[in-house]
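A short reminder: the numbers here are calculations on the coordinates, not readings from a lab. Being a predicted model, the structure only gives us computed values, none of them experimental. Cβ atoms are built from the backbone, for glycine too; each structure is taken alone.
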Structure I
Amino acid sequence: MSLNVEQPLRIGMFGGAFDPPHIAHLALALAAVDQLQLERLHVIPTGFAWHKPRALTDAVHRLAMCELTFAQVKGAVIDSREILRDGPTYTADTLAELKTQYPGAEIFLVLGEDQANSLEKWQRLNEVLNNAIICVAARPELACPAGDEKSVSLEIPGMRTLDMPPYAVSATEIRHTVAQRMSLTPLVFDSVARYIDQHHLYQTA
């Protein structure tokens, strides 16, 4: 007789500046939910980005654009906890909160490969690795050369790879495109493009 053993919840965390969120962000979120079989994916815009050389766009706008971008992702939760947190934003703190919020759950930290390659510089990296399974999707410009097994520089035990279509797009490119008064199609959803236009975002490079 087989036992009906309840499986732990599978919870994803997908953090970033999302300034603005774009089609590659959406593709990564969809891949994570599908391939990791996540019950929930917390999409978490960065609060105070201590590691960024420039100030981020007001959090109200980044949250609103995330709501528009990730609306079609099953189980996605637009999570404002890092924005509401005082002081610098650290992934280790957010993962600890998620572990408390979901006792016994498996936590998956979803990263683009550029983020994964900067992990060595993260604050309290051991806590991050202890509290989450690292899941990485390659960006096209960082893809492995033929014959290479991976291009993430840091050895990460248990790291998982997410398969997704290549998207050569970045938030930096989008901000530059807006400043040049050029069309955002197909870099972001039409609803996000309209929001950017209505609120006069990114009009200077």
Structure II
Amino acid sequence: MLKLPHSLQRLINELNRLPGIGPKTAQRLAFYLLKKDNIDISNLSSAIANIKQGIVFCSVCGLMSESDPCNIDKDPKRDHSVVCVVEETLDAQALDKTGEYNGVFHILGGVLNPLEGIGPEQLSIQKLVDRIKNHESGIKEIIIATNPSLEGETTAMHLAKLIRGINQEITKSGNQEIKVSRIARGLPMGGDLEYADDITLMRALEGRREY
């Protein structure tokens, strides 16, 4: 049986451990890297080796950043009264690069998933609650932007329930309650109705607006 050199097989095995990369893709990547010159390989290996250096998690929102607080939370031009709750930093980046959102973020660090042992304690939910209750933060709206998966919906409902409880306390003290909203979900651009699932069609109808 033909065996690949140990160093090459080891690289294939490590690449295969990355999310979204199967055995065939791992092999193609490994052989591609093998053909590159030593300078390119050195730059790549250095970038991988130093990936965690200089990265911190913002103490305010949890975003991966090079400073604490992060640039978003330090920006006086952002609307700090609106907080968009997302699962991970990449979700915040995707929303921010649209140019349509000018508020700040809160990173949960995942979603509720009891089957994998992920409960509220494993996420940054209590930190969000403390952030909302801090009157100095001046939060007026929470936008829940978890992914439209079963776990994402479960997490969104859990957060909405928590904020409703906080609002009851707020209104008793005579203050204005915090608005809770959920990002609209529907059909993607270029999608066909006949291929859409029932939940997507239902959300598209719920999120309709005057034309």
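Below is a table of values for the structure above.
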read-out	value
Highest-scoring label, criterion being Kirkwood radius over Cα pairs in Å, among I, II	II
Mean count of other Cβ atoms within 10 Å over residues 61-68 from the coordinates reads 17.5; which among I, II	II
Top of I, II by relative contact order in percent (Cα under 8 Å, 6 or more apart), largest first	I
Value 2.3, calculated as distance in nm of label points 7 Å out along Cα→Cβ at positions 165 and 197, assigned to which of I, II	I
FRET efficiency 1/(1 + (r/R0)^6) of positions 157 and 181 (r between Cβ atoms, R0 = 25 Å, to 0.05) - highest-scoring structure of I, II	II
Source structure (of I, II) for helix-only ellipticity at 222 nm (-39500 (n - 2.57) for each DSSP H run of 4 or more, over all residues; to 500), computed value -9500	I
